[in-house]
Structure I
């Protein structure tokens, strides 16, 4: 595994992660990172959301290390420091949504090569939740899973979603598949064009400020809105996931009461038909419970650790 860069901001502690490059079956270079616990009781495969990158999860990974879990994560294709997929690196883009499963395969191969302590658990946020749900269906070798605002649907009305499908199909026919879809934010990264008061991610000012500082310091890691083709693929994947049976392993799903990005109703419907899943509603939380105020974040983190421990004990 060839070493890869891992960024720090002024005042940050020395990196705890060992970053390295992976190569996918279809020839793309991905950046991955491993945070190693001193006395591990298991490992967490961390699936970030859209626009995210390894450094954003450094603080959480250190907390998981302190609780006894190794952590392994990767920048998904098309974002972070992994290879971009189109000439303009700014829009979020993917060839096929199922291509993210190629990235999952390489992450699991790396976990085996690193001899990550077992049992393994999944922690997946937003778009990473969609990728993680599909990966579980494909046999991802984890003992349990925790989802944070999983992208099982988008927070748009049925007429808007119908229009989006028609618009993206038309855009593809005109050769506009790689352009940012209207309303998704254009070419600029969200956190650098939105005020704290208007943001849909977190109510924690310090964590929001950290995200802004990262985006300003590492523009090469950031991406803007989604391409027309990405949206078309995501909508198709959401429809496909709705037809898949629920995995049988124990699952905890965290959902903020003030969620405005993914569909709360789609999450509630799925959990209601998922016997091994439990919904944890987080009052006052927006889209990123693990970047929220401690009064919101800490109970979710504690529930996550208890969930992993209980799943390990029952193995």
Structure II
């Protein structure tokens, strides 16, 4: 039985290596680059040319020289890349990898909502649909939001779709008046503050690193609040040995790679976004081989959405 298991594992390892070799060959043939978010599966992050958070990936997609972008993330990320670089082919290996938070902001509902605040700046988290971006003055990411909103002349800010990130920003920028849309990330929303307290009772020196998509009771327990890249940087630079990581567990791969001597804990049983985990190596290979699935956008809609993303890059400088 043990010998059969070893043979099976060796065969499986060979299949994975062959798949990686094929992906790398196809990538060269198609003049393609593979981008992956920190929440992707470890093997997807390993095969990617670039791994990062939403802001970094959107910037890289716009500036890269490759003609084909294989975006290993969710739909709004791939659409954002296409908005910024219409001349490039942007592929999303699994087309139904969506974002429930983005789906909570319906275009028609937002269109009616913003009519009540004509003097306000309409700010959309990048976790939103292309259509919703057309209604906004500027997009933000969790890493760029505070700087961008401080740079806006308007005092009133309509912020959508994430009420938790919006609430965090309202605390950071009390001189602005925030009107929040009632959306949220289902992965970050379910975090129980008590589970963090339980870890802290056993590891009193552990640093609690929290993504601002979390509810306020969780944020109030944080030693640091920031984006995925911010959390990685904090943990890497910190002298602490133990960390409670309160964001999607895909970030653990990069944290452990950069900090093998440190310990990382997730509150509760898991923090997994099923949409971020849909893409497999087989999907990436098939996407490159058959050019699946290309992002297509109506040009008028794309141009209207482009303004909000262009302003994001301008105002975050």
Structure III
């Protein structure tokens, strides 16, 4: 397969700093995540006394990341927060304080290295505070923002979230949407079912909320938006959504002016789908201009080597492969 004509960009990677201040003391509240350091290269994110996720040096050591990037043939990583730190369920002042801490730590880890493109987090439950933190971060060196796909029961068509998205469009900040805070319960708390079923469903629901809530009819077309994990289950069920919009418009159409398929050019999705048939569905359904390389590095459910399916699939020609590995991401970043 031919090499990409431009730099290979992975838009979906995460970072965890190697330590942070006591968040209860600095931000207020209790039950914040903390880091149990087990060795120089291994640690555990803790929530209270519960082990949330093991992490390694790849989360905070940029030279480890750079070595993995070189092995995978990746030139640039977009580095986003890990969603457990969002704090959307907390008072806005607490979420704003923790966002400032982690955003500043992210800049310390990436430290102006052109291989890494830092994305910030914001207190999305408060649109004014979210806009203010975005502006501060853009001035400090962040290049975009990662947001969760909902704030409690408020989805991405919530007026406050729409206000923030409009501000992102005006500021020229790309937005990466990542699912988080999935439903739990006996049927979902085994086999990592929250991640295997809940995450795809969360993203599907949020894209529908933007479509049927009329968000794409209201926000500028200059908004650059990308959804994680291949857009969840939305691409597979787009035909079902169109059928429902046509046949049960009395219930389904909401505030949208057009059926869901009309809006597929308004957002991108990443390639974290792991299978050539699934990647082909994305390209066939959304178009080869709307899919960007993502890996979910450095977490175990991510793709390694990053971009393997894009490089190995046989249905893409060299021009299409270059779009997925490079060109579409450069457009998303505004480069």
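Derivation of every value follows stated rules applied to the coordinates shown; laboratory data play no part. Since we're looking at a predicted model, the values are computed, not measured. Cβ atoms are built from the backbone, for glycine too; each structure is taken alone.
Here are the numbers for the structure shown:
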{"read-out": "Entry that produces 54, 47, 44 once Cα extents along the principal axes in Å is calculated, selected from I, II, III", "value": "III"}
{"read-out": "Value 12.5, calculated as mean count of other Cβ atoms within 10 Å over residues 34-41, assigned to which of I, II, III", "value": "III"}
